[in-house]
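Visitor: Following this line, the structures themselves.
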Structure I
Amino acid sequence: MEKPKYSKVDRIIHWAIAISLLLLLITIFLRLTWMNKYNMAAIIQDYLRDTDQVLSQDQRIALAKKIRQPMWDWHIYIGYVLVGLFSIRFLLPAFGYMALQNPFSKNLSQKVKFQRWVYLVFYACIIVSLVTGLLIVLGPKELKKPMEGIHVLGVYYLVAYIVIHLAGVLTAEFTAEKGIISRMVSGSKAED
């Protein structure tokens, strides 16, 4: 079976999307952990106690939100980049690049059908995340809360997809598709 070669366009889009998704995950991780508004409010309170100053809990949380706002702005900017990257990704098949794979094609193995379904589900989830993110930032205020509820779920599918993707790539690399990683990096088969 002919092992696919990945064009420069394939590789650039793949790695640009991968890096953008990882950067988004970092901003989410920071927001949920070290830069959590309640943790930051507690740090502010500890500092103020040493200086004999007092702020209410609401004031400390407001200050914490202001401190982490630049980081969250990056989440939004990276979201815009992803909208552009996925728009390009979905337009590329019209120009003969990165065809979307049909899981209903005949004579596919169960493994290939599974792979294609994973990609389709991933793309559907990404579209939902990007649309809800755009509506949170650019849409009417009354949609912000319901869209946030949906948008926040994106972290779960994203982590699950990354785990499935990496497990599949590593399994392929060490079994039937040796060289898949080097082909995605350089475009050609690695030296055996």
Structure II
Amino acid sequence: MDLDELLDGLLEPHAVSPGDDGDQLVAMRLADDWGVGVRLHRRGTHRQWNIREVTLRLLDHDASINGNDVRELPLGSLLSEARRLATKSAEVQVPTVRPVDLAVMIAGNGGTFGSSDEMLAALAFEYVAIVEAGDRTPSKTLAERLGGAAGTWTNRVAEARRRGFLTAVERGEAGGAVTPEAFDALP
């Protein structure tokens, strides 16, 4: 299926379909006037997408598009929404069983997190599982589950990245993948 076919059959506010080579095709209706199609290619985890193609069309086949029409479209918001829809529909590829339970490790450490490689590696697994489940506030979720402040968990995740247990992501972006070093650091 290609973007044109997906846009042609668009009856709902949006539709998502797998494309070739792991791409996700997202079609959206904007105010019943516009059809917007986006081809996204996965990079890294399922939450990271490169934009490969954008298709804009008026749904009224008798109308035409001019430059001012295109400039007035909220393309940034539309592309963010396309990424969100692609992420929501993507098949999550996280191990269903984590090698350790972070809560059990913290309890076994006298209720404190500490800063050992083992603890940070376990945090990497917990963090990725939360993010891959679609949670947009993983540090807040960690704080609710394990206690402490969300900012403290953000700093701990950053330290896990610095030590090489999580792959890098763009500044301010949640995500990343567990590295082989994280597996090696666990008992």
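Visitor: For the read-out Cα extents along the principal axes in Å, for residues 109-148 alone, a value of 30, 18, 10 was computed from one structure; give its label from I, II.
Guide: Considering all the candidates, the number was obtained from II.
Visitor: Another question, then. With FRET efficiency 1/(1 + (r/R0)^6) of positions 13 and 117 (r between Cβ atoms, R0 = 35 Å, to 0.05) computed per structure, which member of I, II shows the largest figure?
Guide: I
Visitor: Please state which of the structures I, II yields 4.2 when distance in nm of label points 7 Å out along Cα→Cβ at positions 37 and 101 is computed from it. Before the final figure, lay out each step's value.
Guide: On the way: I: 4.2; II: 4.9.
The read-out comes from structure I.
Visitor: Upon calculation of helix-only ellipticity at 222 nm (-39500 (n - 2.57) for each DSSP H run of 4 or more, over all residues; to 500) from the atomic coordinates, which of the structures I, II produces -12000?
Guide: This value belongs to structure II.
Visitor: Just checking, which of I, II has the largest value of relative contact order in percent (Cα under 8 Å, 6 or more apart)?
Guide: I
Coordinate-derived values only; no laboratory data. On a predicted model such as this, the values are computed, not experimentally measured, just so you know. Cβ atoms are built from the backbone, for glycine too; each structure is taken alone.
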